[in-house]
Structure I
Amino acid sequence: MMQSPCVAKCGLNDEDYCMGCYRHIDEIVAWSQASDEQKTQIWLKLAERKTQMQAGENSTVLSREKWLEAEQRLKQVETD
């Protein structure tokens, strides 16, 4: 089982990227169901994202509403 990049400092920016772990909300919600290959691909993107977002502010709190919206998007993709 691959470790999650979560650092328990969640805060989404305007583009729905967590400023703690640098994953997109869709990646966060899908993590528990993702294959090791998918998780590896996510991990490989994080260093570059961190560099690009380093100047950002961690001012937006991850809301339950955003989480549920992401879950719905992922469920829709699975059923299509």
Structure II
Amino acid sequence: MKVICTAPLFADNAGKVVRFFEKYEENVYVKKGGHTANGKSLLGLIALSIYPDSELEIMCEPHNPSFYQELMNLNFFSVR
């Protein structure tokens, strides 16, 4: 799912996102530009330098529709 980040994902915000991703058994990946990180890795997420208005692709494998619905409830992302 392609999204726009609405808040910087550093420290506390990144931790909240990682904890959300860890609730799922599925593999979660976050892609920004040409770089992809494991969404369950705090350092990986921080390394992507995600600022407001950053365009991201968040992938949940295998596909889980409820993951994407709950992702929007975090208020860190908006649909592109």
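Using helix-only ellipticity at 222 nm (-39500 (n - 2.57) for each DSSP H run of 4 or more, over all residues; to 500) as the calculated read-out, with -16000 as its value, let me know the right label among I, II. If you can, show how the numbers build up before the last one.
On the way: I: -16000; II: -9000.
Of the options listed, only I reproduces it.
Match the computed value 1.08 of Cα Rg over 2.2 N^0.38 Å to one of the structures I, II, and report its label.
I
semi-axes √(5λ) of the Cα gyration tensor in Å, for residues 4-43 alone computed as 18, 10, 8: which structure among I, II?
Numbers: I: 18, 10, 8; II: 15, 14, 9.
The read-out comes from structure I.
If relative contact order in percent (Cα under 8 Å, 6 or more apart) is calculated from each of I, II, which structure is the one that comes out at 46?
For relative contact order in percent (Cα under 8 Å, 6 or more apart), the value 46 is produced by structure II.
Taken together, the values in this text are just the output of simple stated rules run on the coordinates, not laboratory data. Quantities reported herein were computed from a predicted structural model and do not represent experimental measurements.
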